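Student: Input: structures, listed below.
Nothing in this text is a laboratory measurement; each read-out follows from the coordinates by a stated rule. What you see is a predicted model, and the numbers here were worked out from it, not measured in a lab.
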Structure I
Amino acid sequence: MESRACEVAEEIYARGSRLQIIALDQEQAERLDDLLWTFKPETFIPHGLWAGTPSEPTAPVIITSRKEAVEGMDSLVMMGYGDVGLVSQFSQAYHLVVVDNQERLDGSRGYWTLLKDAGFSLRHQSR
């Protein structure tokens, strides 16, 4: 799942968009930060961890475990679940599904229904 987040980050950065990745927790945020440095040695994706202070510089890709939108980001990758109000602040959002864990899979199905019922246009994308 973390490798897929890096793939999405690469795609979004290549399009010139700005991305916020919301990790499950701070440990995962730090793993994603490390992984983006080594994901593809031939490609650099400018990124950084964001702790929520207003004076922080913002790279094109921001990783945080805080469930709040970072100003200036137009795309979102949710490693878990966020409320409808959070997701609606982005022009596009990705929710990464863990298929080898039944509890997370069931949670993702419920999240899909929640977003669909809220009026979001959804599509399934597998890789």
Structure II
Amino acid sequence: MSAEVIDDRPSKPAMWRGFRRCCPNCGDGHLFDGYLKVVDSCPNCNEVMRHHRADDGPAYLTILIVGHLLAIFMHFTWSWFRPDPAVMATVFTVLTVALSLYLLPRLKGLVVAIQWSRRMHGFGQPA
């Protein structure tokens, strides 16, 4: 006799919904109230979101991704084109800030969605 595990909170769809800054449960409600403030509950399905503990994880992931991507581009830009250092610093500063501002809320939504799908930090408790 084998026990069949039913996954009522699959991780992949929840992670995609979180990355899109939507509720990991329904995918329709907004996950954020503002830029990074997670709503207390989903306005669409009333799933409670206040249990999240994203803390510094999204910031570390943002730094990791942006740093690795732009380091490669900086290397090839300098090797192939040899731009003026001031121009290169200005362009890559703008790219770093823009990419960081784009990724940070998406990665925070992803981390909250992972916590929700794995029932971490109180997400598995009955309401």
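Student: I have 25 for relative contact order in percent (Cα under 8 Å, 6 or more apart), calculated from one of the structures I, II. Which structure is it?
Tutor: I
Student: Also, quick follow-up: Name the one structure among I, II that Cα extents along the principal axes in Å of 36, 31, 28 was derived from.
Tutor: Of the options listed, only I reproduces it.
Student: I've got another one for you. Thinking of I, II, which structure, once helix-only ellipticity at 222 nm (-39500 (n - 2.57) for each DSSP H run of 4 or more, over all residues; to 500) is computed, gives back -11000?
Tutor: Label of the originating structure: I.
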